[in-house]
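Down below are the structures I want you to see.
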Structure I
Amino acid sequence: MNEADSKAHWEKIYGRYAPESVSWYRPHLETSIELIERVAGGRGASIIDVGGGESTLVDDLLGRGYERVTVLDISETAIEVSKKRLGSLAKSVHWIAGDATQTGLARGGYDVWHDRAVFHFLTTAQQRVAYVRNVARAVSPGGHVIVSTFGPEGPTKCSGLDVVRYDADALHGAFGAKFRAVESREEIHRTPSGAVQQYLYCMCRVE
């Protein structure tokens, strides 16, 4: 799926379903928040949430006093949902509508890169290489990358699209030697419909 097709797909998904009804919805991303707070190094850290269009992570980061938060999502519809939810606070967030594999980001512009449930949609090696190249460019040396995908026992499809499932070794291997593995953990997510999904979180440090 090329960038235009991917954008059209996600605009359709976010236009059709309420934020609280999509399978990946959680009221708060507790694991993500815990890991970010551990490595951010202060409220002035620059944090990017990739695929965070309708996620409440941005709300929770702002509520904890983080001052430099960026949200990147391929869907403008999803971004507008979060802007409306945040109200006047939306002005303090940097919003980027774009594809994480293609969007040009400032070199070394981020201390923390967070991605819950984007990377597993990258089903070709070309997409994954482009994504990792973007991460390596955008995250400052000593910064951290937090990526969450479906685990080995997770679903094989999501929102009508194929996904790639990972264990910790495979996910870290997709990023390579420039990224030093710090921690991995599994999380059991219950969808709004009651289904159970296995997620895997991996955190790396950029060398």
Structure II
Amino acid sequence: MSQPSQSKSCSNDKPLREAHDRFIALWGQMASNWGIPRTMAEVHALLFIVDEPMNTDDVMQRLGISRGNASMTLRSLQEWGVVSRVHIRGDRKEYFQAEQDVWKLFRTILRERKKREIDPLLDALRDCRTMTAVIAPERGKHGGRKLTPEAAAVKAYNARLDNMLSFIEMIDAISQRLIASGKGLELAAKILSKAS
């Protein structure tokens, strides 16, 4: 029975392998803190840090995960747009590699996080705001308008929700600009880092 192939970059070079392991563990821990499955982050980290494409068998062996887990994770990473398939001439297996441009990677991850988190949050907040859009004032003794306690509570709620909506909409607008910025993001970051 033949052994699964092993990436040359992860072979017997112990310091390099240990450095890879440390990076993979760090990436997995960071991602799980952000609500991304650890295995998904570890597979991405492995494909990012090695210097050559890997097939499913390589990923399974290197990370000690099942074929089903490796396949599902690779498919998810492709859907996110951070991993792509690579054809290796003369080999029928599918190979994968991660996006190597860290700025493009950042924009891709931001786009996916925005789609999965910011957009649904904005929709839900707007729904919450619509539920209390109308405040019915009550007539006072001298012809002036006075809010009932319920209407005053709704008005205060709406003010707090409007502040939250404005903030999230600003985050959304910044995210959209960052996603669309291309090389401008890298340039802006370099300028800002020198300004401090």
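Read-outs throughout are calculated quantities, based only on the coordinates presented, and are distinct from any laboratory measurement. Model, not experiment: these values are computed from the prediction. Cβ atoms are built from the backbone, for glycine too; each structure is taken alone.
On mean count of other Cβ atoms within 10 Å over residues 73-80, which of the structures labelled I, II is highest?
Looking at the calculated values, the largest one is I.
Here helix-only ellipticity at 222 nm (-39500 (n - 2.57) for each DSSP H run of 4 or more, over all residues; to 500) was calculated and came to -21000; which of the structures I, II was it taken from?
II
Can you tell which of I, II yields 0.55 when FRET efficiency 1/(1 + (r/R0)^6) of positions 81 and 185 (r between Cβ atoms, R0 = 30 Å, to 0.05) is derived from it?
I
A value of 98 was derived for volume of the Cα convex hull per residue in Å³, for residues 33-104 alone; which structure in I, II was it taken from?
The value was obtained from structure II.
Of structures I, II, which gives 19 when relative contact order in percent (Cα under 8 Å, 6 or more apart) is computed from the coordinates?
I
Which of I, II yields -0.84, -1.00, -1.07 for log10 I(q)/I(0) by the Debye sum over Cα atoms at q = 0.13, 0.15, 0.16 Å⁻¹, as computed?
Answer by label: II.
Taking 14.8 as the value of mean count of other Cβ atoms within 10 Å over residues 65-72 derived from one of the structures shown (I, II), identify that structure.
This value belongs to structure II.
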